[in-house]
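Right after this note come the structures.
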Structure I
Amino acid sequence: MFKDKTILITGGTGSFGNAFLKIILKKNIKEIRIFSRDEKKQDDMRKKFINKKIKFLIGDIRDMIAVSNACKNVDYVFNAAALKQVPSCEFYPMEAYKTNVLGAENIINAAEYNKVKKVIFLSTDKAVYPINAMGISKAMMEKLVIARSRDTQFTTLCITRYGNVMGSRGSVIPLFANQISNNKPLTITNKNMTRFLMSIDEAVKLVIFALKYGKSGEIFVQKSPASTIENIAKSIKHLMHRPKHKTVNIGIRHGEKQYESLLSSEEFTKCTSKKNYFIVPADVRDLNYSKYFEIGRGQSKKFEDYNSNNTKQLNFKETVLLLKKLTSLHSIE
């Protein structure tokens, strides 16, 4: 699939890009282009991966010309560029819109113009029943990709959606580890809050699965286990040999949910299953409004969404075993 291919990773200096390179460099690939705004992170990455197949491009997905130039002679694009921090997006929603929505449109237009074979867009659980600006912008990105997938001639557009990627930048696990290392109390918002647990390697495998099997307009979700915030905190304290480390309850923060949803109830009703993944088929309706208002779909057997409360729940021991796989925790132990 990757033999003699050229790929572009937007926002490629982040957690996903670094993990993806470790896997993709083992393949007989022609060229990997890392497109991002941060020259410091690119320089760090250049020193980390000393490989002639990697080409670094400085640019912003808000810039159509820069994106189009980056897409020349590219086979596959992986869009990991986004504004992801919930508080930042909440205070600057138009900035989130410019990057997460207009930036995605630039990628679609550039990919179609350059006849890129397939684009995989990385999304988030926060796009399902969104309650904050970050989630709303990602939901709009998804709607844009699905709408444009109906009329792209050369390029297949797919979406991957996942929840908490363990150990990724901004996630709760490195936060807890740093708090313990700096002898600060663990700040828990609600001990019964549940979160999906997915490794960065699994996130990469999900993207590769979508690349291999995805049809235009489809959404891919991994079947993932979940755990409570209390179990996650206890597991990190156990792994760092600080079982009695102080914990304080600070209450649910603005824009936070009690549990995550990876599929809405409507999506869960119509999705199919393949191996360890759910696939939401493309919405191929047109502007014949009778399909929206006059024609029903029949009785549904499922009325719930796929969320971190109704997926497999990990107990304390199972959470410890899963977190042991994280290299970030290994280095702290």
Structure II
Amino acid sequence: MKKVAVLVLTLSLLASTGFAQDKYPSRPVTTIVGFAAGGAGDAMSRLVAETAREKRGAIVAVEFKPGAGATIGAGQVARSKPDGYTLGFYAGSPFLTAPHMQRVPYDVRKDFTFITVYCAISLAAYVKADSPFKTFKDVVAYARANPGKLRWSTATPRGSAEIMTTAAFRHEGVQTTLVPFGGGSEAIIALLGGHIDLSVSSDYGPQLNAGNLRVLAETGSIKIPNMANIPTFAELGYPIAETQKYGLFGPAGLPKEVVTYWEKLILEMTKTPAYDAALKKMWFTPIYEDSPVFTRSVHEAYQRFGEAIETLGLRSK
């Protein structure tokens, strides 16, 4: 009888300390990136993974699920178990624009936990360094004189960059040809190869540093670091000029301890030399938002894009 009592007590103690023994994360975490490898999402997700390894000894694998405007990856995260072991790389397109343009397997307002933002990105419009276009107005003038001949692309079909740039061209009353690609790195290769004339994405940093590109405009309202002479879409008077962000999200119902874990880790990351170096290389702006602020900003931007898409007649479903 005494042995049974000891066994029961032992099991009770193990159960009560089970959380401590299995403190999150007790196994590898997967971060889903809804874009092709080689772009800015790849670089920033790997920085988060490396920070988790260095600061917490955690293992984070980066998995790429490109396609359908990055909604495939977002949908996989939405369907995952809310235990913190499947998270997603946040970029605006599958949350702010795609749901207004196509059928998606999730509800932005109900199916996600928006954990933290760790930088603001410059969705810039850029050309080859030897392009005859010196300004964005040059691009518009060419498109006006040559209807349909201007070829351009973005990192994500029906994404934020596409919607904002399409709205800008419609505002100017010009006809252009959109060439779709699965990721920003693919679009840059096409641009450098002369297959398109203009690209709009956040992936331009390394090639700009190498002197291969010329930035003509920032599609949002925040100036590109060290490029005060580059106009924003807001300054040009275009109808949609939304600042874009990168961050981390998960399925709805993530435990508070999981959210707190990543909020604290990401905040630590923003104070590291590796973070500063990454932002300098990619021409990003440092920013941090915790889960409540991030959630509110996503929901508000989702509504703004929906209203603008409807007003401009860009809805395709």
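Suppose you compute volume of the Cα convex hull per residue in Å³ for every structure in I, II: which one lands on 127? Working through the options, I get structure II.
Looking at distance in nm of label points 7 Å out along Cα→Cβ at positions 66 and 202 for structures I, II, the greatest value goes to I. Here helix-only ellipticity at 222 nm (-39500 (n - 2.57) for each DSSP H run of 4 or more, over all residues; to 500) was derived from just one of the structures I, II, and that gives -13000; the source is II. So Cα extents along the principal axes in Å, for residues 50-161 alone, computed for just one structure, reads 55, 36, 19; which one of I, II is that? Checking each candidate, the match is II. Out of I, II, which structure matches 0.25 when FRET efficiency 1/(1 + (r/R0)^6) of positions 82 and 138 (r between Cβ atoms, R0 = 41 Å, to 0.05) is calculated? Derived from the structure labelled II.
A value of 1.08 for Rg/Rh (Cα atoms, Kirkwood Rh), for residues 186-281 alone, calculated from one of I, II, originates in structure I. Computing relative contact order in percent (Cα under 8 Å, 6 or more apart) across structures I, II gives 15 for structure I. For mean count of other Cβ atoms within 10 Å over residues 74-81, the highest value in the series I, II is held by structure I.
Read-outs throughout are calculated quantities, based only on the coordinates presented, and are distinct from any laboratory measurement. It should be emphasised that the depicted structure is a prediction, and the values quoted were computed from it without experimental measurement. Cβ atoms are built from the backbone, for glycine too; each structure is taken alone.
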